[in-house]
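S.K.: These are the structures in question, set out in turn.
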Structure P
Amino acid sequence: MQGFITQFFTSDQQGLELLFIAYLRTKRQDLGISRQFFDKFKVGMRRHIRQKEQLLLPALEGCQNEVELLVQTRYEHQQILQQLTWIEALLDKGMDSEEDDQRLEYLLSDHFENDEFSLYPLCDRKISDEAMGKLLLRLY
């Protein structure tokens, strides 16, 4: 199961990135379709964060040297969730969200990069095959 976490969660992130890009690209042509992409992205992003918060981060709790990474990851999750809620409120009111979309794009870029190069490889190294099997069963 070597590299499983990195492969699984990176693949999920790529799908989420495509939904977010579709949301941004369709905003000027069709607000209804764009909103559908945003809603799908929002639901997927919340699921993705919930999985990491409930499965990955607790599996690393005992790693003394990784406390800073766990704190940073949770902080990034909070920022992303707050920004999603803010953009959703703007869209509900029919208000422009371009600057807020850009802020979310920057947050996501930094967060996904931190996950891909720090969190996921660490999980692949620290989580045993047995624990990885249990984690996989809980993902679905």
Structure Q
Amino acid sequence: MARALLLIERRELVARLSIIVFSGTEDKLIPLGVISQAAAALGYEVKIFATGWALLRLLKRPAEPTWPKEFESMVPALAKGMQAANVPSWVEMLKQAKSMGAKVYACSMMAQVMGLKKEDFDPALVDDVVGVTTFLTEAEGGQVLFI
């Protein structure tokens, strides 16, 4: 009986997944799309908190895609492989996750520092601009990933 309760408690903990993304480079945003889409498809409650340079990729007029220098030589092969495997872009995966209930929040402090307002963000990607305390309150009791 105690083991069954432990499993139930464990499942409730994992059923909520919160992801913090700071970097705006493709090597971080692709896993954000994959993980958020998969978790939402499994029925997880998914919350994403975008801060730092990631904010620039969620704008109505997003920054150009960038890769860390050490990966730049591999980008053409990766793009070809993703196209051959019909892998959607991280943006499309994130939109799909949102269609299954995932929520994406932009960090209010970093948005203010960068001179960004809620209306600057793509409403198809960003649900709201909130502070870290709001995000942490919603993340409480679940698993948190930092990408």
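Read-outs throughout are calculated quantities, based only on the coordinates presented, and are distinct from any laboratory measurement. Quick caveat: nothing in here was measured; it's all calculated off a predicted structure. Cβ atoms are built from the backbone, for glycine too; each structure is taken alone.
S.K.: A value of -25500 was derived for helix-only ellipticity at 222 nm (-39500 (n - 2.57) for each DSSP H run of 4 or more, over all residues; to 500); which structure in P, Q was it taken from?
M.R.: This figure was derived from P.
S.K.: Let me ask something additional. Of the structures labelled P, Q, which one yields 14.5, 47 when Rg and Dmax of the Cα atoms in Å, for residues 57-120 alone is computed from its coordinates?
M.R.: Attributed to the structure labelled P.
S.K.: Can I ask one more? Of the structures labelled P, Q, which one yields 37 when relative contact order in percent (Cα under 8 Å, 6 or more apart) is computed from its coordinates?
M.R.: Q
S.K.: A value of 17.2 was computed for mean count of other Cβ atoms within 10 Å over residues 17-24; which of P, Q is the source structure?
M.R.: P
S.K.: Suppose you compute mean projected area of the Cα convex hull in nm² for every structure in P, Q: which one lands on 10.1?
M.R.: Of the structures listed, the value fits Q.
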